[in-house]
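Read-outs throughout are calculated quantities, based only on the coordinates presented, and are distinct from any laboratory measurement. The model shown is predicted, which means the values in this text are computed figures rather than measured ones. Cβ atoms are built from the backbone, for glycine too; each structure is taken alone.
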Structure I
Amino acid sequence: MASTETKTPQDAGSVEAGLDALEAGTVGRPTFRQTFVNKILPPVVAVAVVLVVWQGLISFGVVTDPTKLPSPGAVWDTVREAWLQGTLLGYIWTSVSRGLLGFLFALLIGTPLGLLVARVKFVRAAIGPILSGLQSLPSVAWVPPAVIWLGLNNSMMYAVILLGAVPSIANGLVSGVDQVPPLFLRAGRTMGATGLKGTWHITLPAALPGYVAGLKQGWAFSWRSLMAAEIIASFPDLGVGLGQLLENGRNASDMALVFEAILLILVVGIAIDLLIFSPLERWVLRSRGLLVRS
C-alpha cells in the first residue's frame, strides 16, 4: 500500500540543506601550513626565480653594461637610499593618494552612468558604443588635451584618471545588469521593489559580479592613466610621484632609479589588488556559494 505521507516545508528545507552541505564539502578554517603552501609560497618562489635569472644575466656576462641592466643589488641600494632619506614613502603616497581619490570620483560617476545605460534603451543606443570606444582608447591619449584644457595641476591628473576609469566601471555594471535573471526582477516587482528601491535591493546585488569586475578593471585603468599623466606632464609644483620618479630616472640615464620606480609601481598595483579587490571578489563569490574551500 502506497504511503500517503507528505513532506512539510521544513522537511524539504532540511533535505535541501543536506544536499547543499554534501555538494559544498564544507571544511574548517585552513591551517597555516595550507595557507603558506597554497598562497604564500608560490609567489615567493616566482619572485626568487626572477631574481636568480636577473642576477644570472649579469654574473654570467650575458649583460655587461650596468647602464642597460643594473643588478638587483644596485636597485636595492637605490630603494634603501630613498628610504633612509625619507623620500620613498613620499613618492608612493603622492601617487596612491591621487589614484585612490581619482578612482573614487570615477566610481561616483561611473556607477549611475552604468545604471542609466543598462536600464534606458535610448541612452544605451546613444552612448553605449562611445563608452566601449573610450574603454579601448589608450589612457596616454588624454594627457595632451587635459594639459591644454586644465594646465599642469592636479585637476589635470584627476581628469585623465576619470576618462580612463569611468568607461570600465560603467561597462562592468552594464554587463552585470544584463546578466541579472529576469525572474529576479519580476519577483522584486511582485514584492514592491520598483524604481530606486528595486535598483538598490534587486538589480545592484544581482549585478555585483560584473560590477566588481568593472571596478577592478577601472582601478587598473586609473593607475595606468595616472602613471602616464605623471610621466608626460611632470612639473615641480605637482610633487614627485612614481611616474615622475620613472621619468627622472630616464632623464638622468639612471637605470637603477628606473627599475626602482617600475618595481614600486608594480608593488603598489599588486598591494591594492590584494588588499581591496581580491577580498571583495571572494566575498561576492562566497555569498553566492561559488567559492568553496576544498
Structure II
Amino acid sequence: MITATRLLLLLFIGFLLSLPAHAAPDEIKLGVFPRRSAEVTQRFFQPLADYLTERLGVPVTLHTPADYPAFWAAIERGDYDLIHYNQYHYIRAHRQYGHLVIARNEEFGRDTLRTTIWVRRDAPFKTLAALKGQKILFGGGKSALVSYIVAVDMLREAGLQPGDYLEQFAQNPPKATIGLYYGQADAAAAGDVVTLLPSVQRQIRTEQLRVLAYGKPLPHLPWAVTPDIEPELRKKLIQALRDLNLSHEGRAVLQSMRMTGIRDAKDSDYDLIRSVVRRITGESY
C-alpha cells in the first residue's frame, strides 16, 4: 500500500525527471572590449553575433562599451556571457568571476603578439635606457596589457623606474602610434602589427617609424565564457568558433573582425601574463 508521503515523493521525482536537463538561455550577451571605437567594434563584430545566433539557435546580442572602465564595470555586473577582452582582463575575470578561456585570436597568421616600443625613424634613441627623461605614449590606459603593462615591464628591465620618463595615454594603441608620428611623444608602446593596420596606414607614413625594442611573444587576445554557460552550450560555442576557420562564411566573419583565424586556448597559456602583471601591478591572478 502506497502511503501519502510515498505518493508525493514519487510525484515529485516524476516532475523532476520531466524537466529538461538544461534550460536553454533566452539570450547570449557578447561583450567586446574597446580595442577600437564602439561604432567600429559594432560594425566589425556584428557578423559574428549573427553567425553564432544561427549556429546556436539562441539570439546573440553584441555589446560594445565605449571605454575600458565601462567594459570592466559590465564584467563586474555580470552583463556578458561570452567575452572578448585583453589578456589582463581575462586573468582578472578568471580569478574573480570564474571566466574560462575557450579560444584566442589569430591575426596576420599568428596567434601570438609582441609589445613593441616605437620611435620615429630619425630619433636618436638606440636603447630603451635612452628614453630616460622622454615622453612615452601608451595606448589604452593602465589596464592595457600589451601597450602598457608589458611595456612598463620592458622599461623596468632596461633600468627605467617610475619618474624616469613621462607617461602619457592615447585612447588606444593605433592612436598612440599616430600621436608619435605627429610628434606628441618621443616613443609609443603598441603591438608589433600596429603599423600594418589599415586605419593606421591611412593616416601616417608608417615607414617613418621604427622599432626600438620588442617584447616576448604573448598569447593573443582571448575569448571566454562565464560559469553560467552550461557545458553543452560551451562545447557548441567552441565548435562554432573553430568552424570559422573552415568555411567561406566563416572566413568572411573572420575578415570582418580583422582576423585570420580562431585558435584553441587554455588557461595555462596565460601564465606568462600573470607573471608580468604580478611584477608590475603587484596583483596575483
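One of I, II was used to compute Rg and Dmax of the Cα atoms in Å, and the answer was 22.6, 96. Which one was it?
On the way: I: 25.2, 94; II: 22.6, 96.
Answer by label: II.
Out of I, II, which has the highest value for FRET efficiency 1/(1 + (r/R0)^6) of positions 189 and 221 (r between Cβ atoms, R0 = 25 Å, to 0.05)?
Details: I: 0.10; II: 0.90.
That would be structure II.
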With Kirkwood radius over Cα pairs in Å, for residues 85-132 alone computed per structure, which member of I, II shows the largest figure?
II
Could you figure out which one of I, II the value 16.5, 49 for Rg and Dmax of the Cα atoms in Å, for residues 61-156 alone was computed from?
II
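Quick check on the output: -11500 is helix-only ellipticity at 222 nm (-39500 (n - 2.57) for each DSSP H run of 4 or more, over all residues; to 500), derived from one of I, II. Which one produced it? Spell out each step's value before the answer.
Details: I: -23500; II: -11500.
Only structure II yields this read-out.
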